[in-house]
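Just so it is clear, none of the values below were taken in a lab; they were calculated from the coordinates. These figures come from a predicted structure and were not determined experimentally.
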Structure P
Amino acid sequence: MDTSTDISATEDAVVCRTVRSGGRDFGFEQPPGPRVLVVQHVACEPLGTLEPVLAAHHDLVVLPAYADPVAYRHAVADHIGAQDYSGLVVLGGPMAVYEHAEVENLEESLRLVRATLRAGRPILGICLGSQLLAWALGGHVRPGRTLGLRKEIGWFPVRLTQRGVVDPVFHGFDQERSVFHWHGDTFTLPEGAWHLASSEMYPNQAFRWGRWTYGLQFHVEVTPEMVAAYVEAYAGELAALDYVDGAELVARAAESAPALAIAARVVAGHFSDCIRTAHAERMGVEGGGA
């Protein structure tokens, strides 16, 4: 697989990063698959281990919401207007969904999520992304402290529900496995959603709504380098918590992230299947079934 990066810019502001995958192993360039938009809210929380699988099958367009508010706003409006994408991944960040009106660009992320839901296209929301999804679907998002819960930061197990065990997004997962968490907010399940996973502290860790809309409160995509970047970027938050050791998080990542990467490939592979199925169905309808 050959992956190249193209930086598109308007004046001095980065608008998007397009990741294209070719077929040079076979001596030719494969055309990109159905386009997937990726909303990245902060620099230290990229696609991580999800990227290689998605880039192998899709034209990935990463929208860095943190880079330039005006450029991001225009990019969201353009993609919604053109309907030129087949799936959406919404990544994490330290923002609070219930403060979306005051947080720069979070309203635009919500707008994109809602438009994608209306279009019936697959969505994968991770951490903040899952909270945006829950909110857009009518669920509630609130600080865990209002429920008497402290922040869930570190490597802790999630347990699949009966529905989670049979859902293809978690195919091959152990019923209980350690994943990476970094959040202090939680959501209620939207009406009609299937509950897929829980943890000891926060019961709502994953859900599916409809055929191919998934919200994961936890992180499957992190690498050891990403965990180290979280610890550096959110050092102020950690300094206020006497129950989290940043150095321990990084050390544990070296042990736990490789196994988690295998799980991430399962999640990315199933989500890619959803996108390609949805795209094929849409093309069939738009082409009159031909």
Structure Q
Amino acid sequence: MLKIKRQSDKVYVRGLISKIADIPNGIAIKTSLLGGAALFEGTPITKSKTNGVYDGLYEVVKTAKVHAKYTAGAKTIKVLKGQHFKVGDVIGDEALTVYATITAIDTTSSTAYDTITFTTGFSADIAKNAILIKVTATADKTVEHKGTIIVAATNSDTDYIVAKGHNFIVGDHLTDGINNAQTITEITEGLNGDTLTVGTTLGGAISAYTDVYAATAAGGTTKKTYTETTIEAAQEAPIALTGENQDVETTTNLAASAWLMAVAKEEMCPPVTTAHKKALKTIHYI
């Protein structure tokens, strides 16, 4: 029996409104690294490596745009649809100041956004529409919190002015190595120096240009060391944009076109950072 099916074509608003030069014969995108069921036109891509060596394939440069303001410490964040992160990825802000490891991604509860869950939340707020990227985080620095007092203090002072460039934080235990440490309760930034406020005076007069540091505990003078984490972009800068919408089949690499020179309508393409735009020198976003 002959059947006639009637349907309306979907309106397709293109992300790339002018395509000028591409990689001849296209590319193959490594789907084993790719989260999400679809690859959208205008997705940034870069060369892929295996064990640090280029392997002839390409990978998506993973980004996500924040759907709603994120509050520091929360273990979930909402991002717009179209992201390609996977469980186990480390995600951070484009300024490389915060990071978290993804433990779950809910793509079904909302049609407007995906919910990403972390092991530990970001240490700072993230604004709506901010762009997140894939990062690496390595705990590789041992540092002390220290500074220099630039205004003499009496034995009854609880405010100590230190030179700019210190790295004290609220909660550090301040000492000059002679007087017992007291806990910093507030840091007030000034024009020429910052004021460290402690709950109780250190107990002795301190001369100007005395070096001070953070102790392991209030009441002590033993220096405390901190391990700091280096946050870096996990992927190389993008070199091209994909040229069409495609479904993703994770059992095989994905053949795609890759455009080196084009005009892209930014709001219709997956998000890119300022650094990505600088790398994509022959892609003009409007």
Structure R
Amino acid sequence: MTRHCILTSIGLATLLFAGSVRVATTAPAETHALVEMSEHCLIGGVQNQRWVSADRFQKSLKSSGRFELYTLKGAAGEIELKRNAESECHESWTEKSAPHAESGIAIQSPSWNVMPRLPRAIDPTDATYMEVVNNILKREGIKKPDVKITQAYKVDLDGDGNEEDVIVANRYARGLRELSGVGNETSAGDYTLVLIRKIVGETVQNIFLAKAVWLKPNYGPLPRANHLSAIADLNGDGVMELVFYSAYDEGSGSVAVQIKGTKAVTVLECSCEH
């Protein structure tokens, strides 16, 4: 057989072999839906540790499904949620049966440890944290602050061995409606604060996620109350995010925030005006 014939035979055999082999295909990675339970909104999803906005996959979801619920106390078990077709704003999901969760984050089929570290509640009347908030408010111009810490936790957010402090403080003289916000009127000395106290080098830095202060009645931004809904690793990268719900007289919304160094980065969010 000539050299040309040998090469031709090898080439033909190669083609025949290639034609007999089926190319393996990999299915798209699963998108894990996330529902914030105070707002009952599909806040977004996660695919391969990457954030996915709700509008990119919400139409592909079934009308109901099973989720794992996580609260500030840890894993709270499985719940079944259904799509609320009557929602006028964002993609809304509610429990199919009682009891109903008032806060927390529900994740569809998580394959990672959502609570690698458990938040520890801090006494909201602790003198150290009262002084921290008092000093912040004085620097903002309130001469005699009425300190009202509504939530406070310690947790190691990034797994570096140092715990961060998470502090939420709301003061509205005209009243605070839990999980429904405040009225549209404010008084002098009202405020809302959400901050992280993080050890950076040899000092403690304040990282503000929200800060609004009213020095005069009805003079300033639209009043809004903030509530911490969950602290959890939402995408499986080992870093824990903070999930907040906020409400005001004409609307509400939820946001998931990740602390990167000394910066707060919003990774997912949803909102609705009523």
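Out of P, Q, R, choose the structure whose coordinates give semi-axes √(5λ) of the Cα gyration tensor in Å equal to 48, 23, 17 when calculated. Corresponding structure: R.
P, Q, R: which one has Cα extents along the principal axes in Å, for residues 183-254 alone, as calculated, at 43, 31, 12? Computing Cα extents along the principal axes in Å, for residues 183-254 alone on every structure in P, Q, R gives 43, 31, 12 only for R.
Given -11500 as the derived value for helix-only ellipticity at 222 nm (-39500 (n - 2.57) for each DSSP H run of 4 or more, over all residues; to 500), which of the supplied structures P, Q, R does it correspond to? Could the numbers behind the result be given before it?
Values: P: -11500; Q: -500; R: -3500.
Only one of P, Q, R returns -11500 for helix-only ellipticity at 222 nm (-39500 (n - 2.57) for each DSSP H run of 4 or more, over all residues; to 500), namely P.
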